[in-house]
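Laboratory data are not the source of any read-out in this text; all were calculated from the coordinates shown. As the structure is a computational prediction, the values presented were derived from the model and not from experiment. Cβ atoms are built from the backbone, for glycine too; each structure is taken alone.
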Structure I
Amino acid sequence: MDDLIAGSMVGQQEMAQRLGVNVTDLTTFAYVLQAGENLLTAGELATKVHVTTGAVTGILNRLERAGWITRRADPTDRRRVRVAAEPEAVARVLALYGPYYERLTALFASYSPDEIAVLTDWFRRATELANAYREELRGQERGTGGGGGSPEAPGG
């Protein structure tokens with residue numbers, strides 16, 4: 001598991017370098033892509049990426065200058081801005097990640113439906129666990145979190 005996580009982190013860094021952005025900007029763009037037509041606000045992106053609203057403004061400025069995103073006025077609240085991916089940037093990202101996702105699709109095809117159900121359940125639950133643990137740590141930083149005890153070493 002640790003190898004998968006470490007390899008994914010290194011892989012994200014390499015992908016970001018190939019695309020000419022930093023990892024935080026690429027992560028932010030990934031959330032913009034994931035949202036699809038349900039455009040996110042700058043504040044929502046700040047929460048997802050766990051940065052301040054000031055920091056997300058800098059991220060969005062860089063992505064906009066690079067032609068990756070556009071800002072659109074929120075149709076229901078002109079004070080808010082929503083973020084949309086630029087088609088050319090989407091194409092660049094898909095060109096780089098496409099072959100990897102094709103290989104993942106082939107890998108998943110080698111599993112039975114029951115095995116896929118177990119994998120899906122595990123990834124969902126592991127993601128929820130990771131998110132809850134990060135929130136716990138954030139609460140400790142703010143002086144509001146529980147937890148306690150000493151952390152165990154990775155893998156063990």
Structure II
Amino acid sequence: MWADSIVQNLVRELTEEEFTITVGPPFESVKNLCVHIVVAIEYNIDSFVKKMDIDGEEIHKTLDGLSKEELITRWEEADKELLKQLKNAGESILFPNFVSGGDIVIEPADFYMQYILHTTSHRGQLLSLLKILGKEGKTTDYLFYLFHLEEQ
């Protein structure tokens with residue numbers, strides 16, 4: 001959550017034009033990448049952890065219609081929900097194998113670790129898009145998180 005909050009605050013500083021301008025693949029804009037991140041968190045928690053019947057396209061459509069501030073707020077809420085689910089994780093998670101088909105059973109700790117690694121990649125993509133837009137980035141290296149904790 002610490003690293004996400006750094007990137008979320010950088011995104012908050014963008015103008016609406018900078019937030020939506022087409023920059024390049026794979027997500028085209030900062031907004032599209034932010035929508036993707038939030039869709040992934042919400043869909044995975046609701047579908048695979050809470051075992052709810054969820055329509056990912058509908059989540060995407062809803063999130064795509066939000067303002068920048070609403071989207072970032074939703075991202076912050078999704079991060080908190082992810083942390084809550086992690087703290088209460090108990091049973092294995094049935095997850096689709098996107099490579100070869102079928103489903104795989106994974107332990108909650110593995111599910112969340114893979115999720116953290118995947119979202120780390122997306123934070124890197126966001127920081128790259130910000131650099132292309134001429135913005136100064138900030139480090140989200142967790143070594144700096146430890147220094148941050150020590151300062152408090």
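For which of the structures I, II does the calculation of helix-only ellipticity at 222 nm (-39500 (n - 2.57) for each DSSP H run of 4 or more, over all residues; to 500) return -22500? This value belongs to structure I.
Starting from the value 0.65: which structure in I, II was FRET efficiency 1/(1 + (r/R0)^6) of positions 25 and 121 (r between Cβ atoms, R0 = 35 Å, to 0.05) calculated from?
Numbers: I: 0.65; II: 1.00.
Working through the options, I get structure I.
Between structures I, II, the calculation of FRET efficiency 1/(1 + (r/R0)^6) of positions 33 and 105 (r between Cβ atoms, R0 = 35 Å, to 0.05) yields its largest number for I.
Which structure, out of I, II, was relative contact order in percent (Cα under 8 Å, 6 or more apart) calculated from, if the result is 27?
Values: I: 17; II: 27.
It was calculated from structure II.
Structures I, II were shown, and P(r) over Cα pairs in 10 Å bins from 0, in percent at 9, 29, 33, 23, 6, 0 was computed from I.
As an exercise: mean count of other Cβ atoms within 10 Å over residues 1-8, calculated from one structure in I, II, equals 17.8. Which structure is it?
Values: I: 9.5; II: 17.8.
Label of the source structure: II.
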